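Quick heads-up: structures coming right below.
Throughout, read-outs are computed from the coordinates displayed, never taken from laboratory work. Just so it is clear, the structure is predicted and the values come from calculations on it, not from any experiment. Cβ atoms are built from the backbone, for glycine too; each structure is taken alone.
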Structure I
Amino acid sequence: MLFAQDVLTRHPGGAILYDVKCTRHIAPWVSAAGGKPLMCQTGHSLVKARMRETGAPFGGEMSGHLFFKDRWFGFDDGLYAGARLLELASRMQDITQTLNALPQSKSTPELNVALAEGENHALVARMQAEAKWPGASQVITIDGVRVEYPDGFGLCRASNTTPVLVLRFEAENDAALARIQRAIGDAITQIKPEAQLPF
């Protein structure tokens, strides 16, 4: 969010890319900073290709890949991202206060459900076609199923590299987080009752 805010001072109205695993606080933050938030698929090569396609000056993944096309070449570089973070920090009166002022939610790390080879893609395709999401405000299917609720989101996607489902959850409080996890978990077990859920 801080990188996007900084980049948009030099690229007003620019697109800012973020993958489906990222916090739901990014879109309103980018919009408030005068940018165009664009959610995209997870995956280094996919984000890099989308950067070229959209001309976005900045993009990032929850995994930590940060792509700068602002004063850099449009690919991710950890050393460069670290230098840019030091640059931002040097302008802050109190970095702790700045970080603590960012929007906060309850969230999980990336969680995995192991399946047989190829089974993850088939299961996600069935979820996209069959699952019902009462109370959802939006269902995003650009990479798996990301179900948005007024108080959080749940994600289930097929890993690009291993035969697992990748899950991630975020909500305003513990009760909402548990409710959203149950909704995603129920959708998975309706298709594969023996799936071993990590929550």
Structure II
Amino acid sequence: MLPNLVNKRVILGSASPRRSDLLRSMRIPFEVVVKPIEETYPDNLTPRQIVEYLARKKAAEFKNNMDSTDIVITADTIVSYNDNMLHKPLNKEDAIFMLKTLSGKQHEVITGVSIMSGSKQVNFHAVTYVTFSDFTEGEINYYVNNFEVLDKAGAYGIQDWIGLIGVKEIKGSYYNVVGLPTNKLFQHLKEF
């Protein structure tokens, strides 16, 4: 464990089981506390600004109820293709549309992270470039009908079947695509 986290209460402000798994794998003791927000943002923001804005907005929900030993980690991940944001799909039809859009193309997965204590806040983002092979309609339908897709930005999990058979190339952090840029997070926590 990081020495500067001793006697600290680390709070993960996210219901994502994947983010929890990643923090556990990093050997960072934490507890999950979720404070739902409306994920709205100003229209003039770029995808990189959006994820940081939403991570800060999620962190702000904790500001008035923090102890001096608390450190809150919040995050938001989006998939961006040609500067169009692909958030979590609304339904299976939306998921199919997203996967057809990404088929055979490169897209960006961008995660914004906020680390906040009572006296300090650090915000950052990470970008990973993912290129998919061409998917058949059958492959897309199989994935959408047999895996949880509605809780994932861009309608896919890189750790799922579709990632195993479909990721042609990846540039950047794999774990960022899962939901947390673990290397950047660790470096920022060391200095926090």
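State the single structure among I, II that was used to calculate FRET efficiency 1/(1 + (r/R0)^6) of positions 83 and 171 (r between Cβ atoms, R0 = 35 Å, to 0.05), giving 0.55.
Label of the source structure: I.
When Cα Rg over 2.2 N^0.38 Å, for residues 99-154 alone is computed for each of I, II, which one produces 1.61?
Value 1.61 for Cα Rg over 2.2 N^0.38 Å, for residues 99-154 alone corresponds to II out of I, II.
I have 0.35 for FRET efficiency 1/(1 + (r/R0)^6) of positions 27 and 123 (r between Cβ atoms, R0 = 25 Å, to 0.05), calculated from one of the structures I, II. Which structure is it?
Answer by label: I.
Please state which of the structures I, II yields 4.9 when distance in nm of label points 7 Å out along Cα→Cβ at positions 91 and 163 is computed from it.
I
Comparing distance in nm of label points 7 Å out along Cα→Cβ at positions 35 and 139 across I, II, which structure shows the greatest value? Display every interim value, and only then the final one.
On the way: I: 3.0; II: 4.3.
By distance in nm of label points 7 Å out along Cα→Cβ at positions 35 and 139, the leading structure of I, II is II.
I, II: which one has relative contact order in percent (Cα under 8 Å, 6 or more apart), as calculated, at 22? All intermediate terms of the calculation are to be shown ahead of the outcome.
Details: I: 17; II: 22.
Label of the originating structure: II.
If you rank structures I, II by Rg/Rh (Cα atoms, Kirkwood Rh), for residues 51-114 alone, which sits at the top with the largest value?
II
Given -9500 as the derived value for helix-only ellipticity at 222 nm (-39500 (n - 2.57) for each DSSP H run of 4 or more, over all residues; to 500), which of the supplied structures I, II does it correspond to?
Details: I: -11500; II: -9500.
Structure II accounts for this read-out.
For mean count of other Cβ atoms within 10 Å over residues 19-26, which of the structures I, II scores highest?
I
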